[in-house]
Structures are given as C-alpha cells and as structure tokens.
Structure I
C-alpha cells in the first residue's frame, strides 16, 4: 500500500519557474538549468524505483515516498520508506551513469571513465547516516522495537558497480535495481519475527505523515537574486514570449497571435513558486501587468482560491495551484 505518493520535488518546480522568468542571457541561468537537469534525472530514477516496488506483494508492505523529518536539531530526507510487520527499510535512490567504484578507505564513490575520475559522496555512508537518524526518531517516538535496515538502489541501466576488496558490506547495502526484489526477499527471510501489528503500522504511518515537513527554500536567496530580476507577466504557452496582453476576456500573444482564457493560471503558479504561496489583488496586478483591480478580483474569484481577510485585505492562497502540477507535468 502506498501511504504517501511521490511528487515532483518542490525545488525542481522552483528552479523551472525561475528558468522561465529570467532573461535568456542572464548569468545564473546555466547554473539553474544544470540543477534542473540533475534533479530531474534523480526524480526519474525514483520513478523507476516506484515501478519495481509496485510488483511487491501489496498486503505485505506500506510505502512512504519523499519523507522529510526532524530529529530535533536538523532535518533528514528519506527517498522511500518501506514498512513491514518485521522490519523497516530505508531506500536511497541514485540515478548515476557509468562505472562506479566504492572506496572503503576514504568512504567515497568514484565514477570512472576514459577521460577522468569524478568523486561523489558515498551513498552507502549517506544512507547509514539516515539510518541512524531515523532509528533515533523511532526511539524518540516509542517505536524502537522494530529493526531498521537501509539500502542504496542504482536505477540507471548502464551503471556498473565495483568496490575495493575490503568493502564486503557493499553486497548487502547497495544493488542494481534489478536485484531490489531479491534483496527485499532476503531481508524478509532475515527478519522473521513480527514486531509490529497492522494497527501499529497504521499508527506509525499516521505519525510519519503528520511529522513530514516539506522543505520550501527561499529560491531567490538561494541564487542570490532580486525580485527585480524576475520577468513579470503572463507567458504564452505556444511561443513562450512574455508578456501576453489581456483584452476582451482573453490573453493575447502579440508575437504568435495565440490566445487563451486561462494563461494567467501558470503565471500565478510561477509567482507562488518564486515568491510565496499567497497573493493579494495588488500583487496580482503587478505581476500579471494588469491595471484594473476589478479584472484582478474577477480572475481570483473565478479560480475559487481559498482566502483570508475582507475587501482590500484579502490574501489568496495559491498552494492548490502548485499541488496540481503533479498531474500536469510529471
């Protein structure tokens, strides 16, 4: 059973909104584009993992994807958490191409190619840290009777795994995606004693969902950008030009002559991702480049956004627009 589905990471959506709203030759744009490509590759790897998990017996396991929990001082992230009556498994997902060599002496991962060698953080050591943090989290919340294990899964089909001779631990802690089911079967044979009832698993699942704390970075601060760097306006979905002009109840593109009644919805999503997930009538007018407060109010009312306050003090919540992206762009 999937108790928490995987969604597009908020950081990817923020970077993509920024990329759309910065000038073509803006100096930070290549860095943002590289980050999008890297994070999209990681997310694609996680979706590959989800496919392989889907063939496991549904009644035996509960899955929670993309968990972010606090241990009291800092936060830690879990790509996928598998709950069973006998054990808990943390799965760290890596979508890295090439020949990967695990160096036990220096606890690092080296990608080897003909041209060069590239160092990565050792994902097994990373998963081990998450294991310690989550074990402490369980203990703090009085679930310390359940055994916790961890595994790093490589999802790219071209990946070749190698290790130094003294890294015997690697055989049980890292695997190709094709061996995932076999390794989970091995753990099921190893942990034979039931430690949690169905009721306790449901209680733990409810607590995990309650304690999940999504990370929402200040994306402008992350890239040291100013609000004045962001191009306002409604973007044409056909030719991507900015801005479209609103006349006679529609948005019209002066470049390709396309028109749309709802092009402002994507613009408001960008606003929510780049700035903050609430907006006022005044802020909407500034960002969409509208002069009329009545048209702005009409657009907000038609979208049926939740709001607080009255009259000019109304603040509209745009969170639902962000949540809709998964079904549209994933």
Structure II
C-alpha cells in the first residue's frame, strides 16, 4: 500500500473512531429524559411529526420513516414550509419531534410559538440544552458531541450520526413496547423480501385458467402434451368429473416413459401419470409450499381448495419469480 493509500485509510479510520466514540458517549445520557420521551411517544393519541432543517432535517425524515415502518404513525414536516400552510397538518394530539443541533436555527425558532399555540408536545434532539428549542421543549434529548469528524469542524458529521443513533434507539424501544412483530413489519413492507415471505400465499402466485392444463384420465397422451404446450406449463393435472386430483403428468414423466415406450403418445394418460401426487392448499404460505417442494424434490404441484378441487398449478419457477427463496 502506498503512502497516499495509507493516508486515505487513516483518515477514514479517524472519522469512524470519532463517531463511534461519540455514540458510546451518549450511553451515559440515557436518563429520565429519555424515559419521559418514550412515555410521551408511546401514549401519543395522534401522530409523530418529525422536523428539522438541513442535515438534521434529513435525520428527522429517516426517523419518521423508521417510526412509520415499525408501528408508530409519523409524518415529516419541513419547518420552512410549515409556516406557509403546512402547519395545518399538526394537531394538538400530535407529538412534534424537532432535530436541531444548535437549537437556534431560524426556521425552527419561528415555528416554536405556533406549535405551543396548537398545544402539541415537543421533544427535541439538540446539542445545546440552553437553546431556544430546549426551552420550548417538553423533553430535551442531549446529542452534544465533542467535535465533528469534518477536519474543519463545520460539516455536520458526528452530530448527525449521534442524532441518527439516538433516534433509532427511540424507534426500536417503541417498537418493542408496542409488541410490533415480524408479521406487522411485513404488512408495511409487502413488496420487500420479508413481506413476500410472510404474506404471499400459494393462491397469489399459482397458475390458473389457461395456464393450468387440466385433463381427464382417458385423454390420450398426445393431447395432454398439446395442452401442456399451449399452457406453457411443465405439467398437466389429471382430474375426475368433480375436479378432484387423480394424478399429474410432468415433463419428467414424459422423458422417462418415452425411453421405454415409443408408442407413448397413443396411450391414455391414466396409464402413465403419477398417481396420488403431492398437493398443496391455495391458502398456505408460498414459503411453506416451497419447503414442501424442496423436501419432496418436485418442481410442480397441483393446488386445491378446501374441498379438494383443483384450482391451480404451482411451479417452482413461479415461486422463484415471486422472490420466494428459502
């Protein structure tokens, strides 16, 4: 490693050490003020309104987003826009959480009297306990740092890192107190990987209608192959007159039987189908269906309703496309 490269690594390490030490420093400041803030937020009858200017405002946005995804209703409010009409979003039963390291930001100071007039409780994240913001606040959380990681001591770096860490601790504590579970998280993240695993059911990703070839037991294999090809499927389900499963005929079955019988296309499907195949209910989780298919080493499985009637066909490729991976 060249001297230049070593210097770059050393600079990076210095930043990380400064910020780590600052985060560790706030552990001793987790006192009754923190408990009071948690109690106020937990008992909130309205929503949590997060606000702040500049870099602190970005931390406020992240705090609001984290709350919203972990069981606490929250919105982000731009302090400058607030005094131009957006203040109408704030109600008396709301809790306003303000992020401002100096506590003297003009946009924040201009907002405070109006929040008091509305009657909302105020929780502040600030590095100045004697600031205007702290004086207006019902609870002040101290995020004072010894120095910024910026070599000029100007760009908010360490201070915003500490704000973020303390804000995350508030959000996570609230999440625990509210008993917010994986299934709740998944509900707010239906398009995320966890949401798919915990919410997606077989019915949501199975093939149905024209994509689900159903044939009767006396159908010639040749016609079954046509049905499979037209449906662009990997199998056909053999059913009786009540749509109950009698068997399944897959691409794998075709290859195996062709090796033994060149007259296979002329035979009836009931002679070569796999009888009493594994089936899954349309109501089970897609992850459970994937587990069953992996355990049984099968790629296609008929899907049935509560009465045992075939309603779809599930292919392992359908599960992979849906993002279901065990």
Structure III
C-alpha cells in the first residue's frame, strides 16, 4: 500500500457528506441508469410519481447490478431473480418464496439521499453537511436554460472546478473566445470566505463575440468589459453571474461529479435573459470547444487532484482564488 492511499480514501469518505451531481434530469427516465460517485456504483431511477431515487447498484441477494433491471410502478426489480425494491430500499417481494411478501429484514438495497433541482439529479452518500445553493434565476420568468456537456475528464473534480475559477488562463487557452492575448494582466480579486462558500467578483477584459458564436451582448463594444460575480460552494459547485453594464444577464451553474480520485464529470447549465430565440446548439457548440481546450491542459496536470498543501505549487497574487479555495477545503476537512 502506498503512502498516498490512506489519504485519498479518507478524503473520498469525507466527501460523502456533500451533495454531488450525478446526471441531468432529462437522462433519468423510466429505465434504471448506472452512475458512479466517489467510487460507489449507483443506480438512478424514478418511481411512478417521477420522484428520483439513488441506490447502491447492488442487489443484496447475489450482488447483481440493479441498473440491469427495470422499474414497475414504485419499485425497482432486479434482473437476476426478480426481487422488488421500493424507494426507501426495502425489498417488498421475493418471487421464489411460497409467500413472496415474507421478506427477511436484511433484504434491502442501500438508498442514498437524492434530490432533483436545477435540472440535475444530486446525491449525497451520507447526511449532507450543507444545503444546495439557492439560484433564484433558475425559476425567474423571462429566462431560458441551456444544458451543455456533460464533460468527462481524466482528473479529480478539484482540478476541474479550480480550472473553472482560474482568471489567468483565458487569453492563452481561449484566445479570441474568452480572452484577449493583448490584455493578459489579472487584477487579483478579493475573496470573501464564509464557511463553505467563497465569494468574489472582478471586471475582466474579454474578446468580443464572434460571428460563429454570437453569444455575449458585446458585439458592438470595442473595449468590452464583463463584470463577473462568483459563488463557489465547497466542494465542487459554482454559481457565476455575468453582466455587461446593461439589462442583459447570464448565469452559469457548474458542478463537478467526483467519480473517483482521478475521474470527474462536469455539468454546465447556462441561464440567460437575452437571445431567447437563439438555438441551444450555439451555446452548446461553444462550450464543447471551450471545455475541450481546457481538458487537454487540465488532464496534463499532476497530481490529478489539487494539492491542497500550498507549499506544493507556486502561487502568485493573481492566484488568490486558488489559494482561498485550497485553504477553505482544508479548513472544512475536505482537503
């Protein structure tokens, strides 16, 4: 056993008490769906009322994956022997018994905390320490939502989330799309840490919208400056609010699913109050290109997860967000 293994295992255990996205709502329908969270195999399913559930993807009888089964009414049925499980995990019937309803108390599936919000299915493997963030724009009239991704990367979720907050890479990784190489200077934001939430804002020079991606309301502004306000909810959820000094507003909700110590899946939802008739495919194609530019860089980083010891990498003043994130994660026992 290597020295790093106990540390990784204990960190994954600590993350069990947090909400994590595991699927877009649209992808969990009338058939069971397999997923993985913190190395735990999951089966996601909906009952007859449409309520989502998340179980350990394992039948207590012979260890069969419950995701191979089917849903009937309010029960998930194992594909191997037809054992039936209701939403709280209790087995309700064993067809092989003379009286199928005389079920042993041990006959249960492990059910996890599961909620549906912001067009995502969220799961916590233990009692969640904090609530999900409140994002009122997602229920406000006069807005539209665009779902992008999901984006599967070969790195730990901390690397994906930290990249999303990085202010210095835009001119180099996304020139002409998000950054302007002629204006690379970053003014370090002041980060306010309140428990498990980090807040900061900054004004960022940016490239104007292109003909290919007419997404941002800055196409007629020579020196476009975007005001961006971040709320980073530990461990891996970010709400970003953007405006350009006018009525147009854009909200990003980004959350990363920690699949394992070196795998993650990012979900990026965009809410906007302008360009309401624009096809979703325009924003989706843009984010596909942006995330692919990021992926090749972030997957090259070593180690695969953020090193939360500040002595392990060099930090300058413009890295204020990364420093605050690493300190906050250590302070709450997740680093």
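At a glance:
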item	result
Highest-scoring label, criterion being Kirkwood radius over Cα pairs in Å, among I, II, III	II
Which entry (I, II, III) yields the derived value 1.06 for Rg/Rh (Cα atoms, Kirkwood Rh), for residues 116-227 alone	I
Given -13500 for helix-only ellipticity at 222 nm (-39500 (n - 2.57) for each DSSP H run of 4 or more, over all residues; to 500), calculated: source structure among I, II, III	II
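Read-outs throughout are calculated quantities, based only on the coordinates presented, and are distinct from any laboratory measurement. Just so it is clear, the structure is predicted and the values come from calculations on it, not from any experiment.
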